[in-house]
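Every number in this text was worked out from the coordinates using simple rules, so none of it is lab data. Keep in mind it's a predicted model, so treat the numbers as computed, not measured. Cβ atoms are built from the backbone, for glycine too; each structure is taken alone.
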Structure I
Amino acid sequence: MEYLSSSLRDTKTLAEKIARTLRGGEVIVLSGELGAGKTAFTKALAAALGVKETVLSPTFTMVKEYKGENLGLYHFDLYRIEDAAELEELGLDEYFSSDAVTVIEWNKLDFSDFPGKVIEISIDYISPESRLFRVNGWE
């Protein structure tokens with residue numbers, strides 16, 4: 001599915017639509033160039049899940065955990081990860097939980113054997129106000 005966002009409100013609308021379908025255990029993989037809107041989308045998704053805290057990019061901490069109304073949110077930024085050994089040290093598999101949604105920016109994992117639902121969202125920067133979202137794995 002393709003979705004053209006011409007404002008932050010449009011991004012929020014897409015995030016809200018996706019959030020309404022989440023039941024827990026899903027992994028959302030975000031890709032796009034620096035500044036494309038990965039963290040902005042995650043903030044909108046968190047708000048739609050009822051997260052009250054300020055959502056910040058976990059660039060230097062690798063992961064941030066948030067509590068929503070019904071589901072938790074684990075927000076990963078793997079930009080600084082260099083190799084698979086670093087990923088193993090993080091213990092990522094502990095974050096794939098049935099009572100939370102995991103969002104990964106700058107993914108470096110192979111989800112081909114993952115037993116849960118993976119939603120891939122590619123974000124293309126069109127202009128300062130516009131983004132093109134390509135969503136796979138979500139109906």
Structure II
Amino acid sequence: MQREFSAGGVVYKMENGQRIWLVAQHSQHKGWVFPKGLIGDHKLRETGRETAVREVTEETGITGRIIEKLKPVTYFYTWQGEKRFKTVTYFLMEYVSGDTADHDWEMSQVEWLPEEKVIERLSFKSDKIAFEEALEKVAPVG
């Protein structure tokens with residue numbers, strides 16, 4: 001069984017006194033996810049932090065600043081008939097700049113959602129676990 005290591009971002013920004021979160025719909029499997037990608041698939045010795053920032057920018061058009069590393073999440077999936085075990089390290093990030101219209105082909109849609117809508121939109125348990133931890137790390141609004 002092949003092992004994979006990815007990194008990504010759980011990104012938020014403040015808008016009109018409310019915290020909103022970045023989510024994206026994957027072009028292939030159509031699931032709603034947080035942006036992530038394989039560590040080191042673009043650059044030799046790329047760190048998880050570097051991968052997370054790069055993937056958020058590529059897949060969503062948004063540049064984020066890392067606040068804190070979240071606990072890794074793991075899951076199994078099958079790719080071309082081969083079972084794989086994936087570990088994803090997400091980083092809590094704060095929006096710096098960018099526009100969701102500048103996302104790449106890997107995502108068919110990218111949206112900012114209010115906190116109360118994120119869990120119901122996310123498609124996978126691993127993303128929901130990461131989001132719940134991110135919520136514990138941010139200060140309450142108001």
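What the table below lists for this structure:
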{"item": "At a computed 1.9 (distance in nm of label points 7 Å out along Cα→Cβ at positions 55 and 71), which of I, II", "result": "II"}
{"item": "Value 37, calculated as relative contact order in percent (Cα under 8 Å, 6 or more apart), assigned to which of I, II", "result": "I"}
{"item": "Mean count of other Cβ atoms within 10 Å over residues 23-30 from the coordinates reads 19.8; which among I, II", "result": "I"}
{"item": "Distance in nm of label points 7 Å out along Cα→Cβ at positions 31 and 95 - structure with the largest value, from I, II", "result": "II"}
{"item": "Comparison of I, II - label where mean count of other Cβ atoms within 10 Å over residues 111-118 is highest", "result": "II"}
